[in-house]
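Every read-out reported here was derived from the displayed coordinates using simple, explicitly stated rules and does not represent laboratory data. Keep in mind that what you see is a predicted model, and the values were worked out from it rather than measured. Cβ atoms are built from the backbone, for glycine too; each structure is taken alone.
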Structure P
């Protein structure tokens, strides 16, 4: 194997072969065992060709120059030149004047091992992950690829929910804040194991407590917070620590957020979908033996309704009386546009039975992969152990960068800025839905977040509409994809986080045309 370090080996004929490549990125095992010196060219040719065919030498990889062939190959320049010329003629190599010799970009049939038969492959993995419904749920925001018309040269108009406008994020400020924190790590590197047992960076957890106290009226202590790799990992940790496989009954909203329910199903929970109406989850439908209740009380996903005060109180009473716990998903609660602010379910009186899950994906960037759980004290030790089992801890540089970004007030300023932007988009969208589009769609009242759902009027078939929009390069979701069971409502979910007003105007115009066409048809 060619690697750094001058390591000389001998083949059986006593000829020295150096394993140090001239180019550190050129690394290939060269086996000349039993090869006579006069057969070196043939052997090297077959070795290089095999490496190209099986992918060890990728297209674009630079090969050592012939003038330095003694270093990687242990043979003369003329010998390597003959090998290269033969590979040139067969189309495996290309020469770039003044640059060197490279593996050619060409379609070469794979000569790798035969694929494992499908039946045998499936027997080697957990069959849960082979379930088409699981795959569909975890890919809920991905649509079937559609080749756009050759006339379409503009980017897609993206109405999908759960997206944010990264174009408005203050990258320059975040870069400066993060760079300053990284310089601090240079002077004092982070220890391998934090004194908090990898519950998360202390300063980030402290910043989180200040942020959610201000924006969501959640009062908690630093030790009540566990930092996670986004909300999805939070759900996974909760499922791992709270579910007893085959026994635990978990109530989920119907329709609801598909990836959340997958985490609990993968842990072996028995899922029970519970209807959501204009007041939120219908508590009368909760099985008496429910152990975990997953809800989005402030801005239900995807309908957008807020749980009424009556239902909130009833939910807490149910959990208290039955011994159940509540997982509160507050994924975009920072963005409130109208009405009085709604407190989170996680109050001081309910701190022992509510797990509050938050994320920085909506108020900052999804790419950060940072979230958190405010958990009851009795559950935190097991949750920390589960988090450490998964990935030990989230990246320290990202954690301290976000902590300082919050502490210096940049997050609060960014949220205020995005509130204005999203409010303008939301009002434009609602004017359109309550205007010409109201012949086919009725928006559901919503005061939080970055999406609005609209129900289809009786007799409106949205399937051909969505298919047509996909061909128009407009991405939008139907409500049907969010149901675990048989869909009971038909509608569209309009995310306005990633579309400009101009894009929204064009997309809505295309929607109305498709609705008109479907009606005529």
Structure Q
């Protein structure tokens, strides 16, 4: 299956990946040896967990509060939908590698993933002495089986698009801990893809089927699960990381909304709460028993402009709309000040992100001049499709933009549609002007997901031949400096011609009982320290 086929397949049943991504805001971001350069961040040490100063103790039941669950929640690690699904899967199963809390590529079950001579073949070497919860050793057969399930041409799963270039028929077991992964095309971003979309690429045992009892390699084992209510897991006594987890039991509780979640935290019904709002952070700051912890992230809620349809098929209109935005005002009004300025280019934590090149301020006179030159000097009216299901700030952001646009002679009619319509029907993918949410991904991973004609979610319908050529060159490059140079050129095309308006990168808001330690901030946009509950502990 080539990338185009993978993209088409996922686009037809594509609510899973993006619907999970939309919930990551809650209410309100390679280690291969050799010449791949930016990929060597796998070897970087993750940020140390936060400590209250007291010593962590062994045992206890951690009660985690989250919102967004329903009767359709799943324990299937290859079909995660909302972040509650990920919270469960992250502690029962594990991927080959993932983004750590600082948005760096980090090995998990893999010990090394390296290109073999070129980016057309990779060798995966696995950590030894890892077992599944039932005692079965984890190895090469499990990796091959998992990739085969994800890339099943008759029913590709949510993780198929990021690894679509894998030649699944050519997968080869070299020994019990080594797998050869050939590619249909050069794919130098393979490690970035595995890391950025790890939540769809958890490793399952050879022969696993979705109806099986959960059986992963993670720090906790399954005890019980009531969809839309709660999940209970117990410590994996044979976990491969010495001394972890600290806890006896992990209980994940679903709440209907952030208000009831906040009340549960204050009344000691739960020990930590994920993805609250900026206003709640300010309320909780006065409670001495609770530590509110906002995280600066690379997650973003863009406006998407369809580059293949008027008026946005004219780059002058796209640039005018970007110049209309008063970005500081959006942060101040819709995010209660909890956000970082952006300039329409994503992936700020990628080592290849050009940190000095992008800056954009509101310029109404220039926006009006661009619109006039594009034939809209007498005004322009557009509909902006939004939904409260994207996140709590989305509709408010669209409304603020509507007010800002009036100064440039642009009328924006905000159409706030129900979540079911917006996501289930893929409404935002066909709309001329819309919104969506993405958690942080590395640059080429995000490009593959949304910015190519073959992408599974081509929400801006951007189709630039030079951009596509550069993407292919970046994937073929072994030289770190060459790859970064190519990505900088692509980012400049995003900045000058792309179909995204990215006003800011939004914070994520979590809060913890002062009885807890072991958590940290997470730039990925994932709540509660990337759901890294194996490091959480109660203090003595």
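Please state which of the structures P, Q yields 223 when volume of the Cα convex hull per residue in Å³ is computed from it.
P
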Among P, Q, structure where distance in nm of label points 7 Å out along Cα→Cβ at positions 169 and 225 as derived comes to 1.9 = P
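Upon calculation of Cα Rg over 2.2 N^0.38 Å, for residues 201-248 alone from the atomic coordinates, which of the structures P, Q produces 1.39?
Checking each candidate, the match is P.
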Out of P, Q, which one gives -11500 for helix-only ellipticity at 222 nm (-39500 (n - 2.57) for each DSSP H run of 4 or more, over all residues; to 500) as computed from the coordinates?
-> P
For which of P, Q does distance in nm of label points 7 Å out along Cα→Cβ at positions 97 and 377, calculated from the coordinates, equal 7.8?
-> P
